[in-house]
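Every read-out reported here was derived from the displayed coordinates using simple, explicitly stated rules and does not represent laboratory data. Given the structure is predicted, the values throughout are model-derived calculations rather than measurements. Cβ atoms are built from the backbone, for glycine too; each structure is taken alone.
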Structure P
Amino acid sequence: MTAAIPDDVPAELVASYGRDDAGRSWLAGLPRLVADTLERWSLRPDGPSANGMASLVVPVLRTDGEPAVLRLQPVSDDNAGAALGLRTWNGVGIVRLLDHDPGTGAMLLERLDASRPLAVLTDDDTVMTVLAELLARLAAVEAPAGLRRLADVATAMIDQTPAAVPALHDPAEQRLVRTCAAVVADLVPDAGECLLHWDLHDENVLAGQREPWLAIDPEPLAGDPGFDLWPALNSRWNTIVASSDPVRAVLRRFDLMTEIVGVGRERATGWTLGRVLQNALWDIEDGKTALDPPQVTLAEVLLRHRSR
């Protein structure tokens, strides 16, 4: 029997998780999960809940009056290492983990200012500098044992490429994806062991009190910092499009980030092409027959200027 989803479960979460029995079961139990976790951790709700497509976030107060947020999301391969990563970073450049329930995936987190994401800033150089400085700090930490490894992720992508490419209608896009796979194949033997965020962009950085800006929502991975540049390079794409010289704007971002993070241009280019490959494979898996235009632009610019 299909689980009934309560009317008060946010529509965005229903859209994300309501397509299979496991997701519907989690949604059906979400109100009870919230109530049970609040009681178990002696938390008091402190304002309306918020949500995106992936999680429910409940502002709470702990018994000592400390503000925090309760974050609830189904456990998946993407987020299974989040608590381990957060514990390893221990609040340096990123939101602090206060408690975690491995069984449900519930996390109690330091409360940041959700009304002030980094995306509210208008100056592109400032935003990219903040992202790069955070990335440099996060990637300075060695990844603990037990996390997914970039070498394994990249190898799987390379293996999937030959069967996936024919789904693209444009031969030029097919060649681009094959080129990305070939470049990544050369990098796999030395894929790195730094602790990566995997999704560090301007919406995943919030204003804090103990630091001006702190990262949130990591999907931790052990690998090369070059693999973490793409979310920032791809963000605020309307800024790139609106510039008088989009190629120069992309390269300015790339130069700024590689300098601050301290990653070589050749490796940074290669691993950014790896992100383009990853996104292409995900899109093809979802039934798409063409690449996202910003992905094509970003890949072509970096390929043309990789030895600059």
Structure Q
Amino acid sequence: MRTPIYRYFAPFAALTSATLLLTACGSGSGGPGGADGSGVAAKAVDVPTTDVVSAVRKDDAAARLLPAGTKNLTVAVSVGGTPPGTTYLDDGKTLTGQDVDFTKAVARVLGIEVKVEQASFEAILPALDSGKYDFGASNFGVTDERRKSVDFVTYINDGQGFATRKDSKLSKVTDLKQLCGLNVATGAGTTFEATLEQNKHVCTDAGKKAYQVQTYAESSAIWSSLQQGRSDIVMYTINGLRYAVAQQEGLKFLNEFHRLDVGFAFKKGTRLAPAFQAAVNKLLSDGTYERILKKWGTTGSAIRKSQISPPELKN
């Protein structure tokens, strides 16, 4: 489900949607406690609900960095169904996730209201240039290619990793040549898709059969493809993989492949970046940042300070 939703949250309000259900956006389980098409049962999704945002107060110094007259902004989010990414609570209305908490916390620091619109992940970055959205918040990795057309304000460090079924002979993936001849599932419009497509030649260069890239708009479809044997391996966010493996039987996390800074995404040349950077740094200094990461089990993704469009990490 990718139809737009329109809701506001002032610094105290929650992100909601009245029409979309958690079971329609789940992580391959056919709903909490259900089973996917392979008949493999998944654990009930345990989404944390700790309030880590309502105590955040406006910071006048950060707010003064906003362009004059800025009171309302529009953010685009992609609902993927796999925490710590954006998903729904079991009321089928309330959006939650790490990106949601960071967006709400930054809004409180800056004293602004944010209108939330849901969009497919691959559609958000292209729409920033048209002004349809003021920014995007969907675990966007900062890459040199993206920096050519998008500005970023970093708030966590995540990146690319691999997972597969427990019965697979695959182990740590350190070279994409290890994927030759396999079917690799990943998200459409992601850095994972770009990395895989740009490097398919490593197999043919080595005289081997190229791997096949299978892209899906919904994370539920990615995991169903793996569980049902249509895919051999998944390339996805490090934090998303760890969560999925903990929630679904028969899967194993292989390894981190490439770390990336993650940031709010803006139209190139935005005047909003300094204020957002100051807001993230305020969250780092007042303890909110640590509380958000602890809530979502992502303390390994902490950064020391926010940056504006830093170079892509090389690791």
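Comparing mean count of other Cβ atoms within 10 Å over residues 97-104 across P, Q, which structure shows the greatest value? For this comparison of mean count of other Cβ atoms within 10 Å over residues 97-104, the top structure is Q.
Of the structures labelled P, Q, which one yields -14500 when helix-only ellipticity at 222 nm (-39500 (n - 2.57) for each DSSP H run of 4 or more, over all residues; to 500) is computed from its coordinates? Clearly, the read-out refers to P. Assuming 26 is relative contact order in percent (Cα under 8 Å, 6 or more apart) as calculated from a single structure, say which of P, Q it is. Value 26 for relative contact order in percent (Cα under 8 Å, 6 or more apart) corresponds to Q out of P, Q.
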